[in-house]
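Right after this note come the structures.
Here, each number is a calculation from the coordinates, and none is a lab measurement. Here the structure is a predicted model, which means the values were calculated and not measured.
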Structure P
Amino acid sequence: MRVAAAAMATVVALLLQTTVAFSLVGQRPAVDLVLVVVVYIGVVAGPVGGLLAGTAAGLAQDALAGGIIGIGGLAKSVAGFLSGIAATQFIVTGAAHRFVVFFLASLVHAGIFVGFNQLIYPRGFGAPWSVVLTQAAVNAVIGILAFRIVERTPEWWRGRRLRRTALRSRGRI
């Protein structure tokens with residue numbers, strides 16, 4: 001069940017990243033939804049889960065985006081692995097701790113991605129640090145929101161069921 005949910009979240013993030021994010025923002029979206037999913041999986045499932053999710057999601061994103069296949073896979077797998085290690089070594093339950101994990105994982109991802117592209121294209125590739133820091137902050141905020149939504153959904157669903165059951169017993173439905 002967990003693997004299917006992780007795969008579904010990755011596919012949804014890929015679809016949103018490749019279609020909606022580019023049409024709304026342009027060529028450089030301010031968020032990397034696929035990276036957010038990979039870091040989330042790394043925090044929840046540990047280093048191996050983050051590594052596997054990062055590899056699969058990164059390679060799929062590379063294949064969809066065009067260009068050199070493998071750089072995004074490497075960057076996302078390292079970010080997912082390191083976020084999984086951080087979650088196993090530290091208590092990552094508060095919003096501030098999660099913000100730091102998402103922010104640092106985004107910086108690691110950007111460093112690897114930009115670094116390898118700079119090696120391959122020495123004159124034409126680069127990302128200003130203001131763009132990288134903005135994307136890291138946006139990724140962290142969306143990651144915190146994702147944790148909130150996933151953690152609150154069972155509670156919301158249970159309350160909804162109880163309200164419906166109470167209304168049925170009173171004869172209102």
Structure Q
Amino acid sequence: MQAMTADQAAFWLKIYVDTLKRESQVTRTVLEAVPAERSDYRPDPYAKSAMELVRHIALAENRFVEVVTTGAFDTSSALPETVKTPSDVAAWYADRSARNLSALASATAEQLSNVVDFRGVFKQPAMFFVMLGLHHTIHHRGQLSAYIRSMGGKVPAIYGESYDSAEAKRAGVV
């Protein structure tokens with residue numbers, strides 16, 4: 001592991017914080033787009049179901065950001081029992097992300113450069129995990145958008161219009 005100085009960590013936060021906020025809005029739209037009645041869909045017996053993927057995205061992204069303010073990974077955190085549908089998860093995710101991103105924006109350079117143990121596998125500065133978390137979310141969000149299409153759902157705009165968002169625009173739905 002190459003050390004990250006407090007100044008370097010603060011620099012990376014300035015680059016990433018606005019991106020994280022924008023990406024969280026996109027992630028919410030993807031989570032909301034999962035048809036609840038088909039959320040048990042899985043493209044392969046070894047793949048996560050759509051609902052498992054929705055829950056994984058929401059929890060993991062927040063855990064990666066919370067590492068900065070808590071100084072450790074809390075793999076025991078879970079969604080509340082009342083959060084059952086993709087829309088429920090999306091609402092929970094939006095609320096939790098807003099709080100976490102606000103806390104992240106005011107994190108100290110020392111918090112950002114604090115070395116954190118990732119489940120006994122490796123250690124990196126907390127800011128590294130914020131960046132890793134964003135890439136992790138983007139990866140699984142792309143996976144989930146492919147599920148949505150296969151489930152018969154409408155894929156929202158992610159980076160520019162999707163086929164479905166363009167069709168909705170032409171139909172005057174949006």
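Which of P, Q yields -27000 for helix-only ellipticity at 222 nm (-39500 (n - 2.57) for each DSSP H run of 4 or more, over all residues; to 500), as computed?
The structure behind it is P.
Quick one: volume of the Cα convex hull per residue in Å³, for residues 85-156 alone came out at 117 when computed from one of P, Q, so which one is it?
Derived from Q, not from the others.
Taking relative contact order in percent (Cα under 8 Å, 6 or more apart) as the criterion, which structure among P, Q has the greatest value?
If we compare relative contact order in percent (Cα under 8 Å, 6 or more apart) over P, Q, the biggest value is for Q.
For Rg and Dmax of the Cα atoms in Å, the calculated result is 18.4, 72, so let me know which of P, Q that is.
P
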